[in-house]
Structure I
Amino acid sequence: MLFSAYNAQEGLDLFSIHAPDIVVTDINMPNMDGIQMVKKIRKMRQDTKIIVTTAFNDEEYFIRAIDAKVDSFIKKPIDPYKLLEAIEKNAIDAIHKREIDEKSKLIDLILNNSVGDAVIAVDVNGNVIFMNPTAQYIIGCLVEHAHGRPISEMFTIKNDYNNETFTLKSFIRDEVVDLTNHILMLPGGQLLTIYGYTSPIRDHNNGFIGVAIIFQDLNKLKQAQERLSYQRERFISVLIHDLKTPLIAISGYARRLLLGKAKSDEEKLKVVNNIKDISEHLLNTIEDTSCLLKEKADLRTFIPEHLQFDKILTMAVINCLPAMESRGLSLTLNNYEGVHHCGIRHITLAGDQRQLINMIENLLSNATKYAKSSIWVNYDKEDVSVRLTVTDDGPGIDEGYIDKIFDPYYQVPGSIKGTGLGLYSVKKVVENHKGFICVKSHINVGSTFEVSLPCDP
């Protein structure tokens, strides 16, 4: 898009709204000259490419322009070909920088959200240059305290088979080193059995510049497997109960028919309708369980990309509208009825589209299940976060249960039957995106689920 302004102040006003990638300006303007305007632009956005046109040959102007970080100069009278050439060059530079920034964000997001894997990067001298949150937790040292320190001060690695201790040269090599069944020895004497490997890090010229150490704590992995086994058994128990109850009812109605206890056609029709209703409920339970199990499996695969949050929200809301309408519920989105006029600017973030849609759908489905008449959805940007709230006017949640509702397979006593995986899935998606979620609820008033996720500035 192209914007034009008659003076520097009008240019600043337009820049504050549209934040363009390239600005072409004259130096000599009334009230505020071009250099003053450039300095103000730099305070709003550092990476905008700025081309200055001038008829001045005064050295002072060029020094001021350089200090203001002007990218290109075009002398007057302006040669249109030179101007187009300067715009093209700066546009290419801006595009390349944006691509690099986006790739860097995605790489950082992937590394910092490596579920279960500790990732530590060291240079060729064995000094720490990166640690993801999992590594910081296992080692017990924050990255700002570890950065620049020798890895040998963090831990030592010993081969569990021959009791041989690894030296720096043993694993800082330009090849993959297997760390299966090795012992990680921490300074306090704690011993961790690990599973992992090292991988060489190369620069853009394919030069060896360091090593990435990737590993898992097998003790923690075993505990996680035990928890998973318990949760699986609990889920099977709940599922058997949910399937057994309607099957007993169907069997009873069928036996009533076979024994001839339903005498009149009206009684027979009633029994058949009961069997049909229970069968449909049973099929819905199986379908819901299947969908949520698939969602749970999808949580293990995190594929971040650059997304518009408002579009993600709109897709999820449209998917949930039929269920809301079937219950006669009204939906208010950012104080507007419906989904088409929400009155909010675009908000972009790096995230997994499938997970985010499932998260919002689960929050809306939960609200739809309990709301008496209305659901309110609001979202907005706060600094570098997008804040989403979903509110219903349902029965509310007792304070004693709020800390448990995100546990897998947990269901609040007296609540509407479900799989117990919906809110668990919501929390996992929020954690995958390095956000947070909280719940505010009042008995006989309703509940509000508030999600905050990191977004682009």
Structure II
Amino acid sequence: MMAYLAMMAARFIELRRVLKPTGSLYLHCDPTASHYLKVIVDAAFGPTNYRSEISWRRQSAHNDAKQGRRQYGNVRDVIFFYSRGDEWTWNPQYTPYDPEYVEAFYKHVESETGRRYRLSDLTGPGGAAKGNPRYKVFGVERYWRFSKERMNALIAEGRVVQLNPGNVPAQKRYLDEMPGVALQNDWGDIRAAAGRERLGYPTQKPLALLERIIKASSDEGQVVLDPFCGCGTTVEAAQKLKRQWIGIDVTHYAVTLIENRLKGLRVAANSYQVVGRPADFAGACELARRDKHQFQWWAAWYLGSHTYREEKRGADRGIDGNIFYPNGPYGTGRIITSVKGGENVGVAMVRDLRGVIEREEAQMGILVTLTEPTGPMLAECASAGFVTKSAHGRMPRLQILTIADMLDGRLPKLPPIPERAETKAKPRRKKDGDQIELLLPFEGAAIKPAKGDFVDPRFDSRLFQSAE
């Protein structure tokens, strides 16, 4: 917890620095850390800039008593709302009226239009002392809250009614012209992302939640920043609401999810920029120098792995990514990728990968290296031979791919790989004379990735089951 709080403290200071004077901060957290985080945000933003604690009831009640739960059900999270200063952008939000309220107060219905309305008092409180004018309306003389000219306009519009002769006239207020109930700090009308909206990302927020926050605290054209944007719900909400946006995340899986969401909104790829993802060899070298784990994840992603793991905890068992392909009568083929970002490479790396594919009973393995392979490494690959059960001719069991070749599009010899969902069909290249290709679709049960592996969202999700 202390390491997390120290990390967040530095970020709150930077967030306050980049916020414009009328900007706001919304911090979502669960009750286990909210009380610690509030103290830190108070220190960074100042306690006088605390505006509200929003209780987000993300799910309905659940009964875990039979499972031994001995405490109250936890159905809510906390959202802290702070401003940068004394003035902040604010657009009031409203929620629909409760049906019982509508029935009780908007009980009149116009026969001609079917519109619901209520009757409200037209008399001027305080009489002459408050400057209200006195005159007759429908034969009834009173002090009224409107000038005579305004009253005549309302009568002409049919908004002043007298239910019975001699009764004090009243004003029609139509339900469909009312904004609703002013939004309070108890949000129970938005549930967690589910159904088709659910992407499988562990911290995904519902789109409606981010749309509400963005509408309340920004205007069209203004900039929205999410420094922990995950699967990009904030980015999608900001794009839909015509805001500019900046999203920050450290995983390539998250960035790919965001790109897919923007593609679904028909946002042109050249209208935004992905910063920090290597685009050339120099960038790849810099990433390998700065963070070897990020380099491994990026390389597995760039190669086109269907599944990969983006976490530092635990051993990767020699597997940085998996590529699956239809292998005809032999079922689903598997290619294991292993990435090495060091300057020194050796034949032991090839032998290790060979052991991994034998242990995993995979068909092929690809060793991705930052530097050129040595002669013994190439010889070890050649000695591994070819895939014994292949529907696609002679496929080498082990191959080495350098980052330079990968960036230049010089890929190893591979069987037909399911194309990314957004990839257009390419001309069929001429096959080697000894290669017999048998193109069959995936059959049987969907592929089940290992627990903790991400399924790349660029590929058809119907090929994969959810890891339990």
A value of -8000 was derived for helix-only ellipticity at 222 nm (-39500 (n - 2.57) for each DSSP H run of 4 or more, over all residues; to 500); which structure in I, II was it taken from? II
Thinking of I, II, which structure, once Rg and Dmax of the Cα atoms in Å is computed, gives back 31.7, 108? II
Supply the structure label, taken from I, II, corresponding to semi-axes √(5λ) of the Cα gyration tensor in Å, for residues 220-403 alone with the calculated value 36, 19, 13. II
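A value of 0.75 was derived for FRET efficiency 1/(1 + (r/R0)^6) of positions 212 and 252 (r between Cβ atoms, R0 = 35 Å, to 0.05); which structure in I, II was it taken from?
Derived from the structure labelled II.
Coordinate-derived values only; no laboratory data. It should be emphasised that the depicted structure is a prediction, and the values quoted were computed from it without experimental measurement. Cβ atoms are built from the backbone, for glycine too; each structure is taken alone.
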